Structure 1
Amino acid sequence: MKYPYIPSPSKFGRYAVLSPETAMKIYPTPLPVPVHIPRPSYVPRNFFTAPWGDHELPNNEDEVVRGVRLGTEEEIEVRKAGKMAGEVLKLIGGLIRPGITTSEIDSAVHEEIIRLGAYPSTLGYGLFPKSCTTSVNNVIAHGIPDDRPLLSDDIVNLDLTIYLNGWHGDCSRTFLLPSVDEQGKELVHVTEEALEAAIGICEPGRPYRDIGRVIQDLAEKHDSSVNTQFGGHGIGKSFHQPPWILHHRNDEQGEMKIGDCFTIEPPLVQGSRSKVQKYVMISFSSLIIIFSFSTLPLFDGC
């Protein structure tokens with residue numbers, strides 16, 4: 001059986017633990033993108049034609065533009081990209097149900113983004129082979145869509161980013177399938193509450209480290225912990241750029257400025273063991289929940 005049902009430790013509720021042994025072993029063929037759709041500079045020119053291992057070295061990133069000039073075309077374009085990403089996420093979220101595979105979800109994401117004339121930012125980023133990431137149950141982040149059917153007690157995070165007119169728009173949401181137990185629902189609720197609390201303190205002049213303090217305070221109040229191996233990031237002309245957002249207590253310097261655009265992606269974990277093995281981005285003991293949100297702090301609160 002390719003995807004055996006490995007039950008979770010009883011103290012963390014009922015769900016299927018995903019094992020590294022079931023991870024993708026063969027690099028999949030990327031879904032095609034019409035040549036007329038502009039792609040980010042980090043996508044190798046032969047990404048869609050060369051076999052794994054023969055890709056050209058890509059540029060590391062697109063242009064880094066720290067801060068968006070408000071009232072200009074920059075603001076219009078970054079908001080347009082973010083809005084489109086959110087609309088795609090909402091549409092595809094309606095397809096998530098028991099029995100569908102995350103690869104089928106990825107195909108739907110890809111087709112919709114292409115239909116809208118945009119490019120799926122993850123496709124070709126660091127040679128990533130898919131158009132979104134799907135992280136199920138104990139997978140913390142960056143899960144590669146595959147042919148495992150979703151189960152009725154699964155929790156899945158869908159994270160997608162689009163590249164439109166030279167700007168990236170990033171968003172994600174965590175979905176509960178119909179048989180998720182109370183412990184799973186509680187963790188999702190707390191994570192969403194942590195995200196909203198972090199968004200609520202964003203304003204020009206606020207230290208970025210306050211985001212981590214607010215999230216960790218709330219997580220610990222509910223006997224959860226914050227995984228420290230993933231953070232939020234600035235976004236705009238570049239997919240990932242400063243400011244780097246830490247979701248746990250920290251002493252990092254830096255304050256929010258008008259026009260900063262960044263993601264908040266708190267990864268909450270059941271219990272106190274929030275770290276996992278290097279390169280194997282799953283937790284072997286507990287559920288991990290992530291929500292993310294891109295925010296553009298303005299004095300007028302828009």
Structure 2
Amino acid sequence: MISRSASDVCVCVPVPKRIIPSIIAAKGSSMAESPLMQLNIGMAAGCIEVLLMQPSVALKNAHQQNRQISLAPSVLYRGVVINCLAYGPITATQFGTKAFVDSVTPHAWKTKQPTTCHIATSTVAGVTSALIAGPSELVMTQQQASGLTLKAQARALVRQHGAGVLARGLGVTAGRDGLYSVGYLALHPAVEETLTTKCNLSKNASFALSGAFSGIFTAVVTQPLDTVKTVYQGNLSMRSISDATATVVDRGGVSELFKGLVPRGFRIVAATYILVGCKKVLTDAVQYLQNHE
């Protein structure tokens with residue numbers, strides 16, 4: 001006889017044996033480096049970065065959309081809630097996804113081609129995080145222009161344009177975030193290691209220089225994608241990314257694609273220091289607590 005009680009029902013879903021241990025902690029690695037712990041560390045690091053750098057986001061968006069720039073704190077921090085609620089999970093996804101993909105990547109590939117491996121896993125992490133970044137940045141961009149509450153803005157978008165509007169600009173967001181993740185998760189550690197081992201610089205100097213280099217490089221290569229995305233999400237009457245690109249270029253040439261580079265570049269360099277620093281400090285702290293239990 002089969003019981004119909006909900007408490008007695010068990011649904012068994014086959015899961016590859018390698019997956020569950022990889023989520024908790026990869027073989028031979030510490031709990032601090034596990035995907036689950038890195039997910040939590042990424043959440044904390046993302047929220048810290050948002051609270052410190054929100055004003056630069058507001059200035060960048062206003063500059064890219066040709067809106068009047070206000071230095072009032074209430075305006076600069078408008079949308080900070082959605083940005084914090086979004087960016088925390090975004091960095092959590094990036095940290096956690098990279099740790100997970102690293103854990104299931106063949107050891108031979110990581111050993112023979114470590115740089116290529118880091119670039120690939122960082123790209124996957126960034127593209128995955130775009131599933132969160134795209135919709136949340138759309139709401140935030142619209143909210144900054146309208147002044148509506150977060151809930152009201154989200155409802156207005158779905159009511160007026162359908163749920164599909166939340167995927168607006170998802171492709172270009174994935175491209176931007178894939179490159180962004182490569183910048184701080186792969187390029188930064190590679191440059192830092194090179195400066196430390198081959199140039200004999202101190203750890204602090206290597207960290208500072210690698211953060212500046214990777215941050216500036218990432219800002220420059222992703223700026224056109226971010227500008228087009230911001231304009232496309234800010235003006236819902238535009239029909240395609242091509243229309244948004246043409247609109248931007250028509251304003252004043254290709255250089256318009258780099259509009260907002262200074263405030264955004266500043267934020268990315270600062271974010272690189274904050275995220276990489278938080279990752280190191282929090283991971284070391286978890287490792288220390290684990291060793292002294």
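For distance in nm of label points 7 Å out along Cα→Cβ at positions 185 and 241, find whichever of 1, 2 sits highest and give me its label. Don't jump to the answer; show the numbers that get you there.
Numbers: 1: 4.3; 2: 2.0.
With respect to distance in nm of label points 7 Å out along Cα→Cβ at positions 185 and 241, the highest-scoring structure among 1, 2 is 1.
For distance in nm of label points 7 Å out along Cα→Cβ at positions 49 and 209, the calculated result is 2.4, so let me know which of 1, 2 that is. Please list the in-between numbers first.
Numbers: 1: 5.1; 2: 2.4.
Going label by label, the one that fits is 2.
If mean count of other Cβ atoms within 10 Å over residues 161-168 is calculated from each of 1, 2, which structure is the one that comes out at 13.5? Don't skip to the answer; put the middle values down first.
On the way: 1: 23.6; 2: 13.5.
Traced to structure 2.
For distance in nm of label points 7 Å out along Cα→Cβ at positions 73 and 257, find whichever of 1, 2 sits highest and give me its label.
Max of distance in nm of label points 7 Å out along Cα→Cβ at positions 73 and 257: 2.
Assuming -7500 is helix-only ellipticity at 222 nm (-39500 (n - 2.57) for each DSSP H run of 4 or more, over all residues; to 500) as calculated from a single structure, say which of 1, 2 it is. Each step should come with its number before you reach the end.
Numbers: 1: -7500; 2: -24500.
Among 1, 2, the structure yielding -7500 for helix-only ellipticity at 222 nm (-39500 (n - 2.57) for each DSSP H run of 4 or more, over all residues; to 500) is 1.
For the read-out Cα Rg over 2.2 N^0.38 Å, a value of 0.97 was computed from one structure; give its label from 1, 2. Let's see the in-between values first.
On the way: 1: 0.97; 2: 1.10.
The correct label is 1.
Only the coordinates and a few stated rules stand behind these numbers; no lab work does. The model shown is predicted, which means the values in this text are computed figures rather than measured ones. Cβ atoms are built from the backbone, for glycine too; each structure is taken alone.
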